[in-house]
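See the structures that follow.
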Structure 1
Amino acid sequence: MNGNKYTDLIESWFLDQTINHTWRSITLSLLTTILMASGAKYLKTDDDMMKMLPRELESKLAWDAIQEEFGNTEIIYLAFGNNDSKALSTKTLGHLWELTDELGKLPSVNNVINLSTTSRIDHSDGLLEFKPLQSSKIVDNEDLEEIRIYLKKNPKLKKQLISNNYDFLLTIVQPNENVGLDLFRNEIVSVADSILQEYKIYYAGTAYITGSFPELIKTDITSLLKAGVIIMVIILLINLRSVVAVFLVLVLISLSLASMIGFMGWAYKISGHNYFLFALVNTSMPIILLTIANSDGVHVITKFFRELRKTEDKIDAVRNTMGSLFKPIFITSITSIAAFLTLAFSPLDSLVGYGICLSVGIGWAWFLSSLLLPSLIILIKWNNESHAIKKPSIFENMVYGFSKVVLEFPKYVLLLGFVIVFLGFRGLHKIDVDVNLATFFKPGTEIRNSMDFMDSQMLGTMDLRVRVEGDIREPSVLVAMDSLQLQIGKNEKIKVIYSVVDLVKQLHRIFMDDDLDYENIPKEKEKVNNLFTMHSISNGMGDFSKMVDHDYKTGLITAYTPTLSTKEVYNISENILNYVSKHATEKLKINVTGMIMVIRDLVFLVIKSSIFSIIFSLAIIFIISSIFFQGFIWGLMSTLPLFTAIMLNFGLMGYFGVSLNHITAILSSIIIGVGVDFSIHYITQFRRLEINLDNKMKTKNVLEEVGYPIILDAGSNMGFGALLISTFTPVQYVGGLVIFAMISTSFGALFILSSLIMLINKRLLY
């Protein structure tokens with residue numbers, strides 16, 4: 001291959017530094033890596049879904065407006081009780097009072113909502129009278145009976161705060177602004193666990209889940225990565241048969257990972273941008289970089305062993321190794337970086353940071369594999385008579401078997417490949433897009449059990465918020481809100497829905513001697529104003545503060561549902577938005593948000609980002625490969641294994657019911673980042689061979705030359721099957737799909753690509 005003059009110059013510099021300035025190269029590599037890695041101390045873990053969304057998104061803007069006017073909507077639900085006893089007892093209400101008191105003392109807590117903080121409203125001497133539903137920690141039987149009667153008259157309140165079976169009490173805890181949700185979550189759990197020791201306790205809510213993620217991610221991923229690396233080491237040892245060689249590969253991997261994580265920390269420290277928060281979606285980053293760095297190391301080590309077998313001189317062996325591998329490793333790094341940098345254009349903040357940081361990690365892995373690794377190889381005294389150097393390994397012998405099949409039956413191999421790809425393609429239409437928080441956790445885990453309990457027995461864990469701008473004191477506006485509320489409530493999935501309208505109706509009924517005929521909205525604005533005034537005089541803003549702003553210009557409708565599938569979310573949201581589009585006016589502005597709308601928007605963004613990433617990545621790889629290999633046909637050849645692997649993997653997702661979400665959406669980037677390595681190495685070695693050799697002989701030589709590191713790379717990364725036992729189901733899927741990606745990309749390179757190139761007329765290739 002006629003190399004580009006700039007890559008030739010870069011290659012010459014690296015080779016000169018490696019051979020003639022070995023210690024300087026090692027020192028430079030290590031010091032720079034340490035500097036980059038030191039940023040790890042600034043790494044911040046977070047998985048707040050709202051931070052992923054673009055700031056200009058309508059549901060995000062509405063969410064921000066609601067938070068500013070009505071307080072933080074990312075809350076924790078805490079339910080406690082026992083299945084064999086009723087929640088409304090003197091004992092449980094005493095503990096509820098104690099819990100409320102202790103939670104109120106926490107600096108992270110803004111507001112606590114439960115039966116002990118709820119006011120009951122009575123009418124006395126022409127005035128509204130507000131008093132606590134529970135007036136003290138000690139509750140007698142008479143107090144209990146009054147509470148039961150009041151809840152019977154106000155069924156919505158009962159639905160909000162007591163389980164369907166009357167055996168659990170619910171507490172809703174709202175954090176202060178700018179409080180870390182992990183700290184908030186830990187403080188709530190600590191207080192509740194100390195007071196409610198004799199009860200079952202369930203926690204839920206976005207604040208609880210988000211606050212739990214940092215520790216869960218840390219413990220889960222750390223242990224699983226360790227297991228994956230151990231399996232990788234065992235496979236490498238069996239095949240490389242050299243502890244030193246495996247150690248060198250691990251050094252390359254470890255330093256690359258440390259640099260990437262450190263860079264992410266520095267980037268967050270310097271910019272403070274949400275791009276560089278480490279969230280659940282980022283858990284695949286170490287896996288991807290590990291596989292790419294492992295591939296670079298395996299290619300260099302195996303090639304060095306083969307060259308040392310021939311020359312028996314390590315300097316010549318290093319020179320031949322890097323002369324053969326520098327350009328393909330450089331090109332694969334450039335194409336992988338380009339592929340992942342396409343994520344920088346993603347509408348999701350976390351994917352932007354994902355693409356940038358991973359690209360830096362890949363770039364540094366290339367630098368270390370081109371400078372540090374060969375320098376370390378030179379310093380080591382190798383035994384030229386060892387089995388590792390003299391004799392082929394298990395995977396090398398396996399490659400010889402593969403190559404015979406390709407060489408003898410190329411047409412049948414190619415046909416079989418296309419059939420498999422076609423079957424994968426047919427599975428694409430079965431893919432379901434679903435961003436369901438409940439399914440992120442395995443059944444049986446604490447969080448999943450809590451979410452299931454809240455969904456079945458309490459008000460649910462998903463919310464819908466409708467912000468209404470208008471004169472809330474105007475009866476027509478209240479009527480419009482009531483109509484919208486009724487429309488939303490028609491959906492059977494809505495468990496609880498309330499707004500200031502319900503409070504106005506309640507006040508009107510109570511003021512009219514508790515006559516149920518008056519549980520409606522007064523027709524005169526003056527009467528509405530009077531109710532608001534009496535409420536304000538008697539109770540301040542009180543309950544109003546959660547439903548209407550101080551100027552009575554903005555009202556809030558809140559609805560709760562169980563955890564919904566994306567399809568259910570879409571149906572509910574479309575119904576509401578269609579209704580809003582018909583009834584909103586200049587005097588009545590309506591914005592819909594909440595977790596339902598966030599998930600809806602997130603789904604659209606996931607689909608958009610996935611399609612864009614695939615198309616743009618393949619286009620970039622095609623262009624870069626065409627330039628470096630000086631021919632469009634080679635650009636097509638470079639993308640062919642990637643396209644087949646993408647089809648196979650997404651088809652597999654469709655057949656096995658693996659949903660596309662903001663975690664599994666990055667699968668295409670994983671395939672492209674890992675798979676491009678295989679095709680580039682294959683094409684590079686094919687073009688390096690003498691042009692007078694026929695395609696069959698070239699294919700034989702190339703398969704023997706690059707087939708072994710490809711198989712070893714794919715085999716050693718099977719260790720990430722350890723992710724299949726992760727706490728997070730998306731991580732499980734990533735683990736399984738990474739394994740399949742390694743199989744499909746290596747299959748695409750060694751079978752489809754090799755057989756196709758062998759069958760193509762040489763004139764088309766040059």
Structure 2
Amino acid sequence: MKIIVSEYNGFCGGVKAAVLRADQILSEEKKLYSYGEIIHNKDVVEKLKNMGMVVVDDLPENNDAKLLIRSHGVGKHIYDKLEEKSIEVVDATCVKVKKIHKIVEEFKNNEYNIIVVGDENHPEVKGIVGWCNNEAEIVKSPEELKKIIDASKKYCLVCQTTFNLNIFKEILKTIEINNYSNIVVHNTICDATRKRQEACVEISSKCDVMLIVGGKNSSNTKKLYELSKELCPNTFLIENYREIPYNYIDKNTIVGVSAGASAPDWIIEEVISMLENLNNMNEKNEQNEQAESNSMHELLENYGGVSYIRTGEKVKGTVIYVSPDAVSVNINYKSDGIITRDEYSMTEISDLTQVVKEGDEIEALVIKISDQDGNVVLTRRPLEEQKIWDELEQIRVEGTIVETSIIEASQYGIYGKVKNIKGFIPRNQISLNRNVDPSEYVGKNLKVKILETKNKKGRRQLVLTSRAVEKIEKEAKDKIVWESIQEGEIYEGTVKNIQDYGAFVEINGIDGLLHINEIAWTRIKHPSEVLKTGDKINVKVKSVDKENKRLSLSYKATIKSPWAMFLDKHQKGDTVTGVVTRIVDFGAFVKVDEIECLLHIKDLDWARTEKVTDVLQEGQEVTAKILSITRKDRKVSLGLKQLVEHPFDVYAKTLNKDDIIKVEVTRILLDGVHVNANGNIDCFIPIAKVSHEKLRTPAQVVKVGEVIDAKVQSIDMKGKNLNLTFILDDKGEETPHDISYQPEEANFTIGESIGAALEDLLK
């Protein structure tokens with residue numbers, strides 16, 4: 001194994017100063033308040049708590065001890081409250097963070113809008129915002145920056161000291177490309193952070209495994225992890241040596257070590273020391289141990305023990321003492337072995353006395369030949385881990401389904417533990433649904449199968465799939481559904497996908513095709529006119545092909561047709577309202593309740609209509625009367641004129657028998673005369689009724705436009721006829737013959753009329 005340690009590691013200047021001041025005060029005064037955890041590292045925090053530090057999330061009411069402001073800094077209002085309460089302050093705010101406070105305060109006072117690049121939940125960012133009246137825009141990407149920029153405003157931009165350097169560079173590039181001249185930029189990323197990130201990136205590309213040491217809540221540590229992960233997929237964030245992923249490391253592995261600002265030197269050294277021990281020590285130690293082994297052989301035999309042990313070697317022994325936190329083991333060596341609670345098992349144990357007793361036989365690996373008390377330091381974790389890996393391989397071979405709890409997510413997939421071994425589920429193996437958000441799975445339990453326990457290089461690597469389990473479960477469920485689904489039955493389904501030719505509807509987990517022709521009773525151009533993805537609808541099964549797993553569905557079959565609804569609602573003689581959809585030579589089509597009805601030209605007006613467009617226009621709303629309904633052909637005829645009384649009926653109501661009325665001669669024909677009564681009643685007088693004398697043509701005694709008196713003899717309301725007696729002024733008496741009104745013209749030709757007229761003129 002080759003170990004590469006980053007040039008820049010561990011506490012930055014601000015964190016180191018804060019921890020040292022806390023340590024000094026606690027050594028002297030035994031009590032110190034800390035406004036929030038002084039550092040994102042549970043080992044350091046626990047150590048300081050044991051020394052007397054009290055972590056508070058709010059300001060204490062009493063002033064019996066000093067209050068330390070951590071390196072992240074706080075807002076101005078906190079200082080004001082501390083002064084009000086007369087609490088002594090130990091200000092350990094990083095000088096670089098204080099510089100940001102001064103910048104935002106000054107620019108805010110000069111009416112600049114403040115932009116902070118960083119994580120809105122990070123204490124440093126919260127503190128920065130507190131120096132500009134809590135009026136700041138917080139962004140984490142170029143896209144978020146572009147959304148808030150207003151050309152009419154001026155801005156001051158600062159950055160969280162531990163922010164991702166690469167993303168900040170992208171933001172600066174965005175400002176340059178878009179020529180945001182109204183933004184004053186202050187690059188406040190800590191130089192130590194920059195160097196640490198650059199050094200981490202440099203070694204990540206060279207390593208098989210990267211270990212990022214630091215607190216899991218530490219922002220700068222997370223940034224190192226993100227940067228390293230892009231170049232080295234086997235990157236792990238660990239808080240101490242106990243979390244080293246031994247299964248990814250062997251003698252041929254190149255291991256890189258980098259550490260965030262929250263990692264103290266002693267934790268980093270422990271990690272490196274453990275790696276060196278696992279590397280079976282260096283060449284010099286091996287030579288020394290070999291040289292000593294011969295001289296020690298006889299001495300060790302006196303104890304009935306082994307002649308030689310080395311780091312990494314497996315030993316057997318008997319438990320001679322058990323405490324809640326450690327187990328002593330006789331390993332037949334000059335010194336007894338010691339196994340701490342953390343090293344006894346990969347499973348968390350609160351009290352070793354509950355699981356181990358004196359006399360138990362134990363196998364363990366040697367971590368260290370001698371600790372400060374002279375004991376051989378042992379661990380059972382790697383052996384237990386090996387046993388687990390053997391079990392995992394058996395599970396893989398057998399295809400057994402197991403359960404895992406998802407503990408972490410990245411853009412590449414999700415992580416869960418199986419038998420305390422961290423496994424990876426690639427993004428394409430999470431679900432049958434390819435469009436998933438890995439972060440949504442954190443905290444959930446998933447059923448998985450094991451795909452791999454070793455990679456191509458033979459190194460341990462647990463790769464899982466929940467997609468395969470989902471597929472198995474779906475196939476089993478689908479089989480039941482296919483067996484139960486029946487043609488002609490109606491089921492509730494969900495619209496999953498919409499295409500030009502139709503939609504796919506899921507019924508109990510299986511998809512069926514809803515063709516566009518089966519969506520609506522009326523013609524539609526696209527399914528989206530009626531449906532949208534996610535809609536819950538009832539569909540009727542038209543056909544089932546169980547062999548080929550094909551399902552044909554109909555939506556319109558579950559709803560009444562517009563024709564049926566029309567018949568339920570309307571009958572002959574009803575008055576309806578609709579919209580003119582089309583105009584043709586013989587009439588117009590009017591849409592009433594989704595049904596196209598015909599309004600014939602002859603039914604537009606009681607007067608003769610020459611062109612439909614003289615009366616109607618497309619898109620016009622009209623009210624008409626239903627004249628007929630033909631169920632067989634699904635045809636409806638409408639009438640417009642039928643909504644008003646016939647002109648004859650209106651006029652006839654004003655007449656009585658023997659009334660004298662005025663009529664106007666409108667046309668003269670060979671066989672009679674057309675006259676107009678009341679301006680809209682056309683009457684025909686046969687030639688025999690025009691005069692007592694025999695006439696060749698009525699033109700001999702009347703002229704077009706002449707107004708003549710006529711006497712009403714009778715009124716035929718049913719036949720809409722007027723029987724009149726024609727009175728000639730020149731005779732001074734009535735003609736003895738009746739004159740009848742016929743709505744239809746007499747049977748004669750225009751040629752005959754013209755001929756007679758010409759004959760009279762020629763004479």
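Please treat every number below as a calculation from the coordinates, not as lab data. Given the structure is predicted, the values throughout are model-derived calculations rather than measurements. Cβ atoms are built from the backbone, for glycine too; each structure is taken alone.
Taking mean projected area of the Cα convex hull in nm² as the criterion, which structure among 1, 2 has the greatest value?
When mean projected area of the Cα convex hull in nm² is calculated for 1, 2, structure 2 comes out on top.
Tell me which structure, out of 1, 2, gives 15.4, 49 once Rg and Dmax of the Cα atoms in Å, for residues 108-187 alone is calculated. Kindly include the intermediate steps, with their values, before the conclusion.
Numbers: 1: 15.4, 49; 2: 11.8, 32.
Derived from the structure labelled 1.
Have a look at 1, 2 and say which one yields 14.0 for mean count of other Cβ atoms within 10 Å over residues 76-83, as calculated. List each step's numbers first, then the result.
Values: 1: 21.6; 2: 14.0.
The structure behind it is 2.
Thinking of 1, 2, which structure, once helix-only ellipticity at 222 nm (-39500 (n - 2.57) for each DSSP H run of 4 or more, over all residues; to 500) is computed, gives back -8500?
2
So distance in nm of label points 7 Å out along Cα→Cβ at positions 116 and 220, computed for just one structure, reads 3.3; which one of 1, 2 is that?
Details: 1: 3.3; 2: 1.8.
Only structure 1 yields this read-out.
For which of the structures 1, 2 does the calculation of mean count of other Cβ atoms within 10 Å over residues 204-211 return 20.9?
2
Given 19 as the derived value for relative contact order in percent (Cα under 8 Å, 6 or more apart), which of the supplied structures 1, 2 does it correspond to?
Going through each structure in turn, the value belongs to 1.
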